[in-house]
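Got some structures for you, see below.
Any read-out appearing in this document is the output of simple, stated calculations on the displayed coordinates, not a laboratory observation. Fair warning: this is a prediction, and the values are worked out from it, not measured in the lab. Cβ atoms are built from the backbone, for glycine too; each structure is taken alone.
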Structure P
């Protein structure tokens with residue numbers, strides 16, 4: 001996985017990660033919502049990251065790992081209703097609702 005970080009002066013830097021070495025699975029889905037970054041993988045897990053800065057992002061430092069099932073994660077979306085935020089995570093078998101603690105959102109007022 002390659003991340004390109006753009007600066008305000010149109011320069012960029014690049015970070016390279018080898019997901020298999022860290023997650024022991026292949027990434028099948030990525031979702032970015034505010035400062036929350038979610039990776040879905042082929043063995044049915046999702047990894048949730050709270051990204052303060054992409055310059056310091058480390059794929060090994062996830063906030064939460066959730067086992068959704070045994071099937072690959074193929075889609076992720078968010079549903080906000082009242083003061084509750086749920087992520088809808090689809091595998092090739094089912095759609096799951098995951099309520100994520102607000103502690104994972106540093107500045108949820110911006111989201």
Structure Q
């Protein structure tokens with residue numbers, strides 16, 4: 001099961017700022033060069049279900065300047081095979097939103 005959440009404030013910041021903040025907050029960069037994203041994991045200890053939260057980034061190039069990254073949504077994917085067809089609980093969605101909003105706030109003030 002996967003859901004996309006688009007209720008984030010859009011950020012457009014220099015790539016060095018975005019990379020530094022995400023990495024300092026424990027996110028890992030993943031994906032292919034043309035479709036990169038940052039990820040972190042959440043585990044529901046009651047059900048032992050693991051979730052992966054991905055924040056896709058879009059690179060905006062300006063000539064002779066450092067590229068900028070644009071982010072404005074994230075995806076939550078359930079990673080536990082036993083629970084694949086179950087809905088993602090509201091508590092997991094809320095926890096992911098809170099964590100992503102916290103990091104976006106740090107990026108916006110950097």
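From P, Q, which structure was helix-only ellipticity at 222 nm (-39500 (n - 2.57) for each DSSP H run of 4 or more, over all residues; to 500) = -1000 calculated on? Let's see the in-between values first.
On the way: P: -1000; Q: -8500.
Derived from the structure labelled P.
Same structure, new question: For the read-out relative contact order in percent (Cα under 8 Å, 6 or more apart), a value of 19 was computed from one structure; give its label from P, Q.
Traced to structure P.
15.1 is what came out when mean count of other Cβ atoms within 10 Å over residues 26-33 was calculated for one structure; which of P, Q is it?
Details: P: 15.1; Q: 11.8.
For mean count of other Cβ atoms within 10 Å over residues 26-33, the value 15.1 is produced by structure P.
Among P, Q, considering only FRET efficiency 1/(1 + (r/R0)^6) of positions 66 and 98 (r between Cβ atoms, R0 = 35 Å, to 0.05), which has the greatest calculated value? Could the numbers behind the result be given before it?
Values: P: 1.00; Q: 0.75.
Going through P, Q one by one, FRET efficiency 1/(1 + (r/R0)^6) of positions 66 and 98 (r between Cβ atoms, R0 = 35 Å, to 0.05) peaks for structure P.
Which of P, Q yields 50, 27, 23 for Cα extents along the principal axes in Å, as computed? Present the calculation step by step, with values, prior to reporting the outcome.
Working: P: 43, 35, 20; Q: 50, 27, 23.
Structure of origin is Q.
Out of P, Q, choose the structure whose coordinates give distance in nm of label points 7 Å out along Cα→Cβ at positions 10 and 90 equal to 3.0 when calculated. Walk me through the numbers on the way to the answer.
On the way: P: 3.8; Q: 3.0.
Computing distance in nm of label points 7 Å out along Cα→Cβ at positions 10 and 90 on every structure in P, Q gives 3.0 only for Q.
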